[in-house]
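In the part that follows, the structures are each spelled out as structure tokens.
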Structure I
């Protein structure tokens, strides 16, 4: 099998174990336990750091088998809304008092396919962490691309696609997201 040949035995075993953890989280923890602290505890058991008073609604994660939950760091007093999708291929950091509204997508990597895919040369596989600085807010249905930092106290309006870092104290909106005004 091509995928097995490309990633090797150890990564395949890791994939299977984290795929099982992902199924447990998505099927049991999200749907049977409507209690957000159960989600938080499960992620902490798998190595995520989640601060006090942080609430994770029905957040979904993918690519657990790369960096995994150990690359997820959530500070105190954070809120992550329903149907938010977080790529755990690389590190995702939410400092204190960060809000991710419902249906936000956080991407930490890009890969067009197998190593022999014809577009690999033009778009090589890459991954970079995403960082949300203290007090920032990301509006519903926004997309954050790999390597982005959302600055302290900034607001990203709903439906935005963030392709470049957002400085502190700014309102950004659009596709691609652009500065609308300074708010500090």
Structure II
């Protein structure tokens, strides 16, 4: 049996608050059996909350919005940041309603709590599967967000073409398939 690697020593941690949403951390690390200290940087931010949703008519709501980081409009699953104003599942329900006008018809099912990028990000992704009713008649969309309702076939085609390319959201779809909550047929 292979011996586990010795845990490195964290010698120092410093941080810079970049905005209300992001903190850059520098961690100075000493590895066992090595001389010198190595600096690593990561970003601390709120956890993500995203949901694969099936509406009562069988469509899947996606959200289209402009993302300055990649300088383009993206298609994503409904979601947002877990702002600690409730549980992650409560945040998922709220984000679904805000972004699509849909209301959950049963409690969200946790698909996983994943690390978005273990090399650079300190946050987690809370992923859910939600069954939803119809769109509320009095719902008004947010200014910079457009919901788009697609069939399972259209979602698969969007993934294949690369138009839907959010890796974490594709992972949630895969988890929903693995757990038996979603099937392509």
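13 is what came out when relative contact order in percent (Cα under 8 Å, 6 or more apart) was calculated for one structure; which of I, II is it?
Numbers: I: 13; II: 21.
Answer by label: I.
Could you figure out which one of I, II the value 28, 23, 12 for semi-axes √(5λ) of the Cα gyration tensor in Å was computed from? Could the numbers behind the result be given before it?
On the way: I: 28, 23, 12; II: 36, 19, 16.
This figure was derived from I.
Thinking of I, II, which structure, once FRET efficiency 1/(1 + (r/R0)^6) of positions 113 and 129 (r between Cβ atoms, R0 = 25 Å, to 0.05) is computed, gives back 0.95? Each step should come with its number before you reach the end.
On the way: I: 0.65; II: 0.95.
This figure was derived from II.
Readers should treat all values here as calculations from the given coordinates under stated rules, not as data from a laboratory. Values in this document were obtained by computation on a predicted structure and should not be read as measured data. Cβ atoms are built from the backbone, for glycine too; each structure is taken alone.
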